[in-house]
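Please treat every number below as a calculation from the coordinates, not as lab data. Here the structure is a predicted model, which is why all the values come from computation and not from measurement. Cβ atoms are built from the backbone, for glycine too; each structure is taken alone.
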Structure I
């Protein structure tokens, strides 16, 4: 089965070889753009974009990526489409599949993205769900590839909520054989099912390590790549106060960074709450790769679109 006959709902939908191939291709596309060279590898391709959650980076990067590759993106928000009036996602999937060559969805439940994929006759790409954020972690890995030149040897630390970002990092660690330590407060750990599947893959392949701790200092110690995210994601606003209390000590700040490798990089998928999950000094400091990481959404998603929509030869 080719990528054009598959979907990207989690990182498990990519082989290790496909995932690794995205990074040099993203680098080529980035250089071409910096030189003002056109890369119209998807001429005439149409991308449908269903966004049931607000977005800056995901929406703009996918739209710009599609246009710069020679295609066109069509944005659908609930208030401007029949989805907002209760049309079943299965109906929307079949209609959009007749118009578009691929669909990006940004929504709440993973099951909704899966249902869209089940009914759509074209590839569906997960632009974010509460369970998974594969495109963001692909951009994060590309940023690491750019800055460190190596993905396998660094020690990775995830510090914060066991959320969709943590899940995609866990999957990446298993697929690529990475050394990953996650530090999450008690009660805010990643899904046991996500951990179990990844650890079973690590056991079978004998590559990688995925550890979970409740101590952020243990995760940060000797790490070369430190990632974090907001403590209360979209839809969790009512939990914000309780989460701030539970996440005390989990701020990626200067004292935590002293435990990391001297050449460590800090990633944040943005938007950031300065003074909560990350300090102003770290986010704006020399170890921060957050702004490069944000730009890299564009280049890595071009590579993803080429893979799943079928780049012109």
Structure II
């Protein structure tokens, strides 16, 4: 996962709030005011949202959207409790939230292929994610759903799993250590430190929840679909523009996130592009979701005893 010092995080969140004090560019005086809370700080994984705000795509739809950076946490709780209109999270968290009684619904999915991965030292010669578990060594990872899935998939794993340490220092210091990561984050940092990371997507093992999923309260989806349709249209326009030319918005986000340099912004945007725009989205649309994907994920979570029963298909809505 992505890590950042608490002092820096407070600064970033504060800066994010300051940035959005005024009306959104292009928003009419009577624009509907909405809030989108991110589950991390300004980085390329949110580039299309910032693009939609700064380019006036939200305003063109009659929306004045404030974007708030929050950092780690269960953002679905903020949506369920009415503290924000929309938030980003991961698809498995949507189903966990609903299993706990929260009426939240997914309306847009940025990453069609999850960027969650494991990075290893290329010198070890691993060629697939299976090698991480069938060889000795250490894997730093949080005890979350994807790790439970992999532990079940590789019940006789030879690797020792330990708690994930902040940053990449432990990875750099130990050639036998593997580490959880986003392919758009830690591997870039490691290469900048003259390391030799190879990465394996968790999706390659069969666990591929939509990531950076925008959620809303179910009540809003049912009672005000017109507003959500406008929001989705603006987000789709924003992501199209950002994927085509991420440079200008990377510079804008860089003003909010001083922890990431311009080179890292550019490389992260490049690496995430094929995870966001896939052959499927070229046929349908950016942000699209399918019933089959949600059903598969739901059954996986039931099999892992993470949720009690398969989800109903009102867990997501298409616009």
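Below are the figures for this structure:
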read-out: Among I, II, which structure scores highest (criterion: mean count of other Cβ atoms within 10 Å over residues 35-42); value: II
read-out: Which of I, II leads on mean count of other Cβ atoms within 10 Å over residues 163-170, largest value; value: I
read-out: Which of I, II leads on distance in nm of label points 7 Å out along Cα→Cβ at positions 171 and 187, largest value; value: I
read-out: Comparison of I, II - label where FRET efficiency 1/(1 + (r/R0)^6) of positions 99 and 155 (r between Cβ atoms, R0 = 30 Å, to 0.05) is highest; value: II
read-out: Origin of the derived value 26 (relative contact order in percent (Cα under 8 Å, 6 or more apart); candidates I, II); value: II
read-out: Structure from which 0.5 was derived, distance in nm of label points 7 Å out along Cα→Cβ at positions 115 and 275, options I, II; value: II
